[in-house]
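Read-outs: derived from the displayed coordinates by stated rules, not from any lab. The model shown is predicted, which means the values in this text are computed figures rather than measured ones. Cβ atoms are built from the backbone, for glycine too; each structure is taken alone.
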Structure 1
Amino acid sequence: MQRYYPIMVSVEHSRCVVVGGGAVGERRTGGLLEAGADILLVCPEIVSARLRQWKEAGAIRHLPKPFSPDDLEGAALVIAATGADELNGWICDEAKRRGIPANSASDGSRGSFIVPAVVRRGGLLLTVGTSGAGPAWSARIASELRERYGPEYAELTRKLGILRRRVLAEVADASERRRLMQVAVTDRAVEAWSSMAELPEAEALVAMLRKWADAKHAENAENSENAN
């Protein structure tokens, strides 16, 4: 089993080549569109109805021809999703020879990266991988995560992003920022953020976090004394 290093890569406005116009190409293209990629789809014919819709809407570009290595010119990333193992492998080999990260949808070991199962809730991105051992297992775990982390986590993540920016702007000391950010994700705090239409302004927000952090510190100290 291959070992992988987990990493999140920005492909916004980057040219990404997807080879294959079927269901797998559709899934890979959909994920890249969510990430803001500039997608070139290479295939003689588009089979997927959704891919055709994206093409007609101008969301993707389509080269109606068989793949050739010249199609990789300027690509930041390549997905081989033709449904033919050997062809996918050859596409990945050509990409890797040019120093372009490549994924084979049929055999992850032929490429330089694999695509995990994904649960996206706004800015919250949860990924599950099994190092290529069992995509169905990854999909099952992702399904469980989808139930655990519902659509409401998109809004909560947005608020926490605002909170972090306000704390960074208001608090100069790094250790104090860390203390406040730790209390900002406790159960009590998360419940409070979820109930608010919008967060307080920076000064009031920091005062609230400090109050909670001080209370938590006092509670921990009391528990430590009682334990002794």
Structure 2
Amino acid sequence: MKLLLTSAGLCDPSLVAAAEELVGRPLSGLRAAVVPTAANVIAGDKGWLIADYVNLQRAGFAEVDIVDVSALEADVWGPRLEASDVLVLTGGDTTHLLRWLRRSGLADRLPGLLASRLLVGISAGSMVLGPDLRLSASAKPQPEDSVGLGLVDFLVLPHLGSPYFPNASEEALRVAARDLAHTVFGLADGTAVAVDGDGMTIVGAGAHVRLEPATPR
């Protein structure tokens, strides 16, 4: 399984290079399928989402398809994801994304899809892959909304140090991490966790914080 779990997408050349290293070839010959479902319930300006699309285009993908699993049936979105080389889960509302990944059936199909393609997570799209979503600022009305997909055994907090995300300060992260039973990576924009099979490394030009669990799993 190959993952690039970013805070703000392919916003830095070092992250484009990391993606190319994971897939083993230039992105210029590859097709990306973007799942923007997390952004659907976020009101207001979508400049941040547009920036994610622009960064994907600048990265050189031959094709960027947009595949909203909350708006399409599985017999429509399934073949389009299968036709891609890289899957992208955008940022937005973590709870909304998680619910639609499960409701649509994509959560069950992800392991099979990721056997042969890279997944790039952006913000909420990175967070949902971990086992615990309590770091997310999204409302979690039901207990199951705090349980992630568990494709990785660590947690990601994006936008570390960003003035737009006061709960993503290093101080706030250290306080929140005291009650968590998994390693936490706080990632500034421009930073990512690259996963290649059992290997894992921090890549990119931004800052990061790694916090080990205070309580046993």
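Upon calculation of Rg and Dmax of the Cα atoms in Å, for residues 40-111 alone from the atomic coordinates, which of the structures 1, 2 produces 12.9, 33? Don't skip to the end; give the middle numbers.
Numbers: 1: 12.2, 34; 2: 12.9, 33.
Answer for the origin of the read-out: 2.
Distance in nm of label points 7 Å out along Cα→Cβ at positions 8 and 32 computed as 1.5: which structure among 1, 2?
Values: 1: 2.1; 2: 1.5.
Here the read-out was taken from 2.
One of 1, 2 was used to calculate mean projected area of the Cα convex hull in nm², giving 11.0; which? Display every interim value, and only then the final one.
Working: 1: 17.3; 2: 11.0.
Source structure for this number: 2.
Rank structures 1, 2 by mean projected area of the Cα convex hull in nm², for residues 16-55 alone and report only the one at the top, that is, the highest. Walk me through the intermediate numbers first.
Working: 1: 2.3; 2: 3.5.
That would be structure 2.
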Looking at structures 1, 2, which one was P(r) over Cα pairs in 10 Å bins from 0, in percent, for residues 88-167 alone calculated from, given that it came out as 18, 31, 26, 20, 5? 1
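Tell me which of 1, 2 gives -15500 when you compute helix-only ellipticity at 222 nm (-39500 (n - 2.57) for each DSSP H run of 4 or more, over all residues; to 500).
Computed on structure 1.
When relative contact order in percent (Cα under 8 Å, 6 or more apart) is calculated for each of the structures 1, 2, which structure yields the highest value? Spell out each step's value before the answer.
Working: 1: 13; 2: 26.
Going through 1, 2 one by one, relative contact order in percent (Cα under 8 Å, 6 or more apart) is largest in 2.
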